[in-house]
Structure I
Amino acid sequence: MINVICNRARRLLPAGLLLLALGAQADNLQYTVVLDAPPGLQDLLEKNLDLNRWHDNPRLDAGQLQLLYRQAPEQIRTLAATEGFYTPVITSEMVQQGQAWRIQFTVEPGAPTLVGAVDLAFQGAIASQPQAAGLRNGWALPPGLVFRQAEWEAAKNGLLRKLLLERYPRARLTQTQATVDPLAHTAALQVVIDSGPEMRFGALAIDGLQRYPATIISRINTIKPGDPYNEAALLELQSRLLDGGYFSRVDVSAEIEAPEQPGSAALPAVLPVKVSVTENQRKKAGIGVGYSTNTGNRAKLTYEDLNFLQRELKLKSALTLETKKQSAAADIYLPLTERGVQYSAGLSYVRSDIEDELSKVSSIAFKRSWGKPALERNLTLEYLSEKREIAGIVPRRSRALPLSYGATWRQTDSLLFPTEGSIIHAQLGGALGGLLSDQSFGRGIVRIVHYTPMGKKDLAILRGEFGTLASRSKNGVPDAYLFRAGGDQSVRGYAYQSLGVAQGAATVGGRYLMVGSAEYQHWFLPQWGAAVFADAGNAADTIAELKPKAGYGVGARWRSPVGPINLDLAYGQADRKVRMHFSLGVTF
C-alpha cells in the first residue's frame, strides 16, 4: 500500500463545479493513492503508475487528476500483462476525506499466463549443425514458466547472443511472436533465427607498429587462420596486448561487416583479424616526490626500456629514497609467451631502519607469472643475503634460497573499486639448509578481504591475515620471511611494522602473524565517503604470545581516477597514541 499526498477541493461538488473549483486551487491539490495488489505486482504499479509519478508536480490540476484516475485501470492492465497477468479484475473508487481525496485501486490479478508451445526455428548454416539441438534444449523460457515480458526479451536476446559470440557473428532474429490466449492463460512462442554462414578467422593484419617488431604481437596471438570465430578470443588478445605495456591503445576486431562477394549473396566465410595499436614510448624516465605515513618522505627515480638491447626485453628500474627505507631495483621481463606466461629476473638492494633494526638486503630473483585477474599465480626462486644490526647486539648475517608459490583469487564486481565479493592471496614457500641457505624453513601466509554492500550507499569490509613460519630456529631466516604488523595496510593506530617481537631496543619479526579488521563505509556522494573501522593484530614467536593489539578510528574515502584514496585517523589502544594513515588502492 502506498500513500501519495497532493492538493484538492474541500468538498464534493457537482461535476462541472468540481473541476472549476479544483482548477482554481491547483496549488493546494491534495490526494492519496492506495494500491491493494500482490507484493510483486504492487511494487511494479507503485513505481510506474502515472498517478504516483505525477504526485510532486506543482502543475497538476483537478482536470488532469481526473484524467489520470480514468486512465489508471488501463495502465494497471498493461503493467500487469508484463508480469504475465492478462485478465486482472480492477475495482477503484475516489472519495473525499476532509480537504484531500482518497483514490484506491484493488487489483485481483487472476491466474498467471504460462508458456505453452515453443517453436524455435533455425535458418542458415546452423540449421544442419548439432548445436541447434543444444540451443533448443537451453531455451531460457520453456513451457510451464510464467510468461513475463522481461523474461521473453531476455530469452530471445540470450539465444541470439550465443550465436553472435561463437561461429555466427552475422546471426539475426527474423521473426518473433508471442500469441497469448487470455481464456486458457497460455502463451505460444515462436522464434525464427537466421545464423547466416559459419565464420572463421583469417590472417592477422597489424597496423600502427613503428618502434617494435611485429613478433611482439604475433608471439602471444593464439588466434590461428581457420579457427572458428569467437569473440572471447578477440577480447583476450586485446587484453594481453594492453597488459604487455608496449601499447597505450589496442583495438582487435574481425571484419564482420565485410562486403559480399561479387555475384554471391553469401558473406565471406573467412574474417581477417585486424590489430590496430598506438605505441608507448620505448624509453621512459621519471622522477617523483611524495610522503608515506609508513616510511616517511620519498623521492623516486625510474627508468624503463620496452625494447632493451633490441631483443624485445623490458627493463624496469627504480631508485627510491625514503626516510626509513632506501632501495634500488632492476627487473628484466622476457616477452609474454603464447600461453600467457611471463618470465622475469631481477636484482635489488634494500636498506631499512625500522623500529631500531637496521637491515641491508641484497637479492636476485627469477619469477614465472601466469593467469588472469580472476586467478593470478607465480613461482619465484630468490637468493637473499641479509645483514641485520641492533644496538647492543652483535650484527647477524643470513642467506637463503627460498622457492615460493603464490596465488591470488579475485571474485569481485570491480578490480579498481570493489563493492562486493572477495580477494584471497595465499603464498607458500621455504628453503633447505645447506643449499645456499643458513637455515631450513617453511613459510605460509593467507590474506583475505571480503566486501558486502549494505544498501545503495554503504559498504562493509572484513579483512584477515594469517601467517606462520616453521623452522628449528629463527637464526639464519631472513627478516623478509618473518612477520611484523602495524601501519597503513595492517593494524592502523600503530607505526609501520612496530608490532612484533622485542629484542633489545628494537622490534623484530616473529614466527606467527594474525591481523583482523572490520570497516564500515558510507558514501555521501559517488566519489566521496567516510568510514569507521577497528583493527587488531600482532606478531609473535609463539601462539601463546600472539596477543592482538587494537586500533580504531575514522577515515575519509575518495574514488580517484587512479584508485581509492584513504585518509585515516586511528587510535592505538596499546600505545595510547593517535596516528594518521594515508594509502592509495585497495587495502589488502
Structure II
Amino acid sequence: MAVLLLSAGAVTAYAQKYENFKVSSYIRAQDVLKMKDKAFLEQTWETVSSQVDLDKMYIETHRDSIVVDEKTLKEVIRFFKSKGLEVGGGITYTISEPNDFQTFSYARQPDREFVKYVAEYTAKFFDDFILDDFFFIDVKNDDEIAAKGDRSWTEYRLELMSKAGKELVVDPAHKVNPKCKVIIKYPNWYDHFHGLGFNLDEEPKYFDGLWTGTETRDPGGNQHLQNYLSYNVIRYFDNIAPGKNGGGWVDAGGINMGVDRYAEQVHLTMLTKTPEIILWNFMQLNNVAINAEHHRKDWQGTGNSFDYDKMMQPKKKGKKTIVPSTLASVSSYTLRQVDGFLGKLGNPVGIASYKPYHSSGEDFLQNYLGMIGLPQDMHPEFLQDQKQILLTQQAAKDPAIMDKIRTQLKNGGDVIVTTGLLKTIKDDLADVCELYCGDLKAIVDDFGRHGKSDREFIIPQVKYFTNDAWEVVSAGRPLRGGVSGYPVLLRNSYSNGTLYVLTIPDDFGNLYDYPEGALNVIRRFMSKGLDMYIEGPSKVALFPYDNRTFVVENFNDTPVSVKVRFNVETSGMENLETGEKVPVETVMEIPAHSYKAFRY
C-alpha cells in the first residue's frame, strides 16, 4: 500500500525550473530525522528555496547505521511534494563515516541481510533511489581475509561487489517495487575504483542508472583532483554507459578557497550537458554561509564570469526581498548563468583517450592534460578510425594494445603515448620505434626557442636512435648554450601514421610550468582530430562541441591572453552570451577564473 500511496506523485506534471537541466538536492538520514520538527523543516525549506529553485529532492533512508522511521519518512516526502518537487530516495551504505568511511563487510551474512533490508525498505517509498558514494568495501577483517583466499584484494572485491549490487540491492528493490529505478553514484576517484570493488565493467549493465561525483574541492587537498575532473569524469562515465548517466553531484568542499571554487565545480558539471545536478546536501545549502572575507577573492571585480558582488545583491522573489546568505545563492547564480547559453552547445568532443576497465597507471593524468588545453574524451574501449588517440600507462592493461597501435598507424592515424606507457611496454613498442625510457632523470627549465619555465623540475629521459625519431619540443638546463637537452614531444613515422611520445614530468603538476610556447606546439600536434586548438599559458582549458561551438576557461588567479587557432575554414566567431562578433585572429583577454563561450 505504501508503494501505491507514495508513488502517486509520479504521474504529477512537475514544472522544470530551468531550460536545459534539472536541479536537485539530497537530505542525509540524520537530517531527515531532524525534520520530525515541523518548524525546523519549514525554516530550512524557506532559507534554501528562497535562494535557489529546486526541481527534486532525494531523501535518504539510511546512513551510518541510522534508519529513518516510516512515519517521519512519509511526512517529509509529503512535505516536499506539497512544495511542487519530485522526490527520490537515497542510501549510504556506511556503518561509520567518521571511522575512515567504514563500510559493511559483504563476507558477513548479517551485514548482507541488513544491506538487502535497506534496499527493500527504500523501494517501498520511492520509484528511484541513489546509492551515495560508498557502495564499495574497505574492510579487511578475518572474514574478508578468509573469503579472499589466494586472489588479490582487487580481484576479490570486484567480484564480491558486482554480485552484491545485483543480489542485495537491485533485485530485492525490483521485487518490492518493479517500477523502482536503482541508481549507483560513483565518486570522483575513478582511477582507484577497482581496488575497492567498484566494477565499472559489470555494474552499469544491471543498475538502472548511474550518477557522477564531480566534487574537485581543493585540488591541493588529499585527493589531488584537478579542476578539470569536474568535467572529465562525467564524460568518461557517459562513454561507459551511454544514456544511463543521470547527472553530476557537487558539495561545499573547497569553499575555503573562495566561493568561486564552488561555482567552478557547478558550471564545469553543466558544461558536460548532463541532464541533472545534485547540490549535496540540503543542509549545506541551508548552513554554509558565503559572506566571510575569504569568500570574495582578490580577482573579483575584473569582469569575472562569477561576479561575487552581483550575486550578493538583494533580489526580489514575489513580494519578498531575498538577501543572499548561503551556498544556495551561489548555486542559483551559477546555474542561471550557464543555463542562458548551454542549449546552444552541441555534444562534447575531445582527444580520444583509452582507459581500459580496472586499469591503473599515471593516475588522473588526463585531468592535468585538460588543464593545459588538451580536451579529453576518455573511453573504456580503444576507438577505431581516429585521427589521433592518446594512450597513457593505463592502456598497458590491454594485452592486445600493440596490435591496436599498429592498426591505428597503418590506417593513417596518430598514436600519442606517454612516457609512463613507454616504460611499461617498451620491448613491445620497439616493433614500431626503438625507444628507451628507464630510471634516468633530467632536471630542466629551458625549452629553447619555445621559452623558459619559472622553475626547475624533473622529467624522465627518453632515449632514441638519431634520425629514426625526431624531437618536436625539447628541454634542458639550459637547452641553449651547448648543454644537453631531452625530448618533451618526440615523433616517429610508421607505415601511414605517426607515433608521438609525450614526456610527463615526475610531478604531473609541473605540466603547468611548461612555457606558453612549448604548450602551443604540443597543442597543435595533439589536436589534429579537433576543429581548433588554443594558444596561451597553462591552466587554460578548451571545451569543444560537435556543432561548431566551444568554451575557453581560465583557471588562473590572473587574467590571460588566449588565441584560438582553427584547423577548419571559418569566417569568424560569435560570443554565445553577448552576441558580439569576434574576428578569427583576435587575442582574447579572459579574466581570472572565468570562461567565454563561442560559435564559429
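Any read-out appearing in this document is the output of simple, stated calculations on the displayed coordinates, not a laboratory observation. It should be emphasised that the depicted structure is a prediction, and the values quoted were computed from it without experimental measurement. Cβ atoms are built from the backbone, for glycine too; each structure is taken alone.
Key figures for this structure:
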read-out	value
Value 53, calculated as percent of Cα pairs over 31 Å apart, assigned to which of I, II	II
At a computed 44, 36, 24 (Cα extents along the principal axes in Å, for residues 101-228 alone), which of I, II	II
Relative contact order in percent (Cα under 8 Å, 6 or more apart) derived as 6 - corresponding label from I, II	I
Given -8000 for helix-only ellipticity at 222 nm (-39500 (n - 2.57) for each DSSP H run of 4 or more, over all residues; to 500), calculated: source structure among I, II	II
Structure responsible for 7.2, with distance in nm of label points 7 Å out along Cα→Cβ at positions 37 and 541 calculated and labels I, II on offer	I
Test item: distance in nm of label points 7 Å out along Cα→Cβ at positions 197 and 317 calculated as 4.1, pick one of I, II	II
